[in-house]
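No value in this document is a laboratory result; all are computed from the given coordinates. Just so it is clear, the structure is predicted and the values come from calculations on it, not from any experiment. Cβ atoms are built from the backbone, for glycine too; each structure is taken alone.
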Structure I
């Protein structure tokens, strides 16, 4: 444990920063587009159009984080379900997974608390509601199924694209596109969490835990199912490093890559289980 913490603490802090930044973006764009007193809200009366713009903003935020120098260093999981799935696949060591997950929860909460400092009472307005994820009008069962499905879809994409050398560098773009589409079209069903730490980050400061069990179980279930499906379809375990974008200027705590040991085929770096 102490060895992992001593050697890999920068990556853990980056994971906290990444989800914290994502949550700040989520709160600010939701307030900008949904708070009734916002000029942008008044300018765009169509709720679906506003949700699509929030989806676009969050998709672009995800892309920016994934391809940022810090994001390339940690791998930008930003999601305990993602980290647990890579742990199950033998791509992440147990202590690294534990510290990544802890950092994701802490970073997400800090992001929402920082947003509260910026927005004051606006963040608690029902139209913003701490950007809490709650089941839609169709109910908890539909929300659970929807969360499982979108989580499975996201992880299937990550596994197939990162393990396809000619496409690997576009993984972050595909991830951002899915975030955009999920918020635009799936959010009315479950609020589009896909991430236990993201839900916790909003629920804790806002004291809104409606259907909380869904968001702590469905994303993990969906991504683990995706890992099993990938193994079944490809007849093998994924070989690519568990980063959404593996750059050449940052070290990798998963596959041991160092910038001074450049490898032209970065997409094929792997860590043995």
Structure II
């Protein structure tokens, strides 16, 4: 065995013992990332940009564990999210930008600033008031920017439905909003008609534009009804999968393949699935 292999083996043995405190555990993870950046061909070439997708994916997987009430999986997925935080911090440290300690301390300072009702003993009587305090502090931190800049601050990396929801909510804060949901429903009808018109004229660019307008108007109705459009669509997608599964299972029980069935036959089974679901 070469000296290099012996050194790596010694490093491995050093990292097999779990940290007995949170500080030791974090240090163990940081040290492992440092070694991987030196020794692993894949880890060595990673950048903030190349890991962007991994960061989003791990966050979504943690969210799915929460949705499934799967606590063991949540523990694992939170570890993957933490790995991404430490990895990005390690990359920044190599460039002399910041270190993990800075990330943690900045977040601590932010939490203290944004909770004056806790750390400055200000009185807050409700959740709504606490959120109002939070938003007020955020605005002070960002200065007196334009209302447009407030909309632009909503991260583009958010899912499109969620981002449009937040943009609309911020516009509503200054009164750019209908008084009730009825005009919002009418807007859906208007945008649907405009989408149909674009389709009939076979204008691909305009179809895309009008479809976006329709989705945006649907999100507006969701906001008025206090419904999370992302969760609503997720629920419908899951429902579709269940019903489609029923079609496939029912067809298989009759010795049929979906590929050999007509749409009318599949629709009949779809209606059965809807009835059973209700």
Structure III
């Protein structure tokens, strides 16, 4: 399990070393709200201290600061990604504490109002220690929100992507990149079809993917096929992830019918 964890960290480190720019809808508050709502909104982060678990290129960090957060702890374990993170947020560094560590290694002196983890926990083979550390880092009444890959609503997609991942997690970057470019062309046609027919994941295609430019749609595909480990959570598994760590009033939203946004509160 440790080898798989490190392999996945290295995969993302290389990914964010190659793909460093965040712009457009992909990096907007509108996108941030699309992930948060209806459980929270970007307004809830104004004046708050926040911990972002798995900061990657810094996209979510900048979104949170755009929302008016007072200070953010940006945690990223991959050294290569950590350098991209610092570069992409250097103009706001006075509001950021950078942590080059894994999610279960949150410093004991960190105490925050809110924690977010966007598209990260489903790439951690054993996320329970991360959730325990997150719970400890929250102030009383603080909240933790995570966005996770969902199993429900993805039957057809998973029947295609799981066999594909068995190949793409092993091939060199140039072949993976070529495949992603080919799939990106098909994705564009699929999105167009979603405006005509109620195809699987049509809500996500019309609401989110259509608003991304060609490069960012490519990155969404690459992000699905590149990392060594990925788990697609059932609703029960997603809620249990929070409940086992001690979170109360756990709420869950089936985002666009294909993924989970989960919110838990520390008593």
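Annotations for the structure displayed:
- Source structure (of I, II, III) for Rg/Rh (Cα atoms, Kirkwood Rh), computed value 0.94: III
- At a computed -25000 (helix-only ellipticity at 222 nm (-39500 (n - 2.57) for each DSSP H run of 4 or more, over all residues; to 500)), which of I, II, III: II
- Source structure of the calculated read-out (FRET efficiency 1/(1 + (r/R0)^6) of positions 91 and 227 (r between Cβ atoms, R0 = 35 Å, to 0.05), 0.75) within I, II, III: III.
- For the structures shown (I, II, III), relative contact order in percent (Cα under 8 Å, 6 or more apart) is largest in I.
- Mean count of other Cβ atoms within 10 Å over residues 107-114 from the coordinates reads 15.1; which among I, II, III: III
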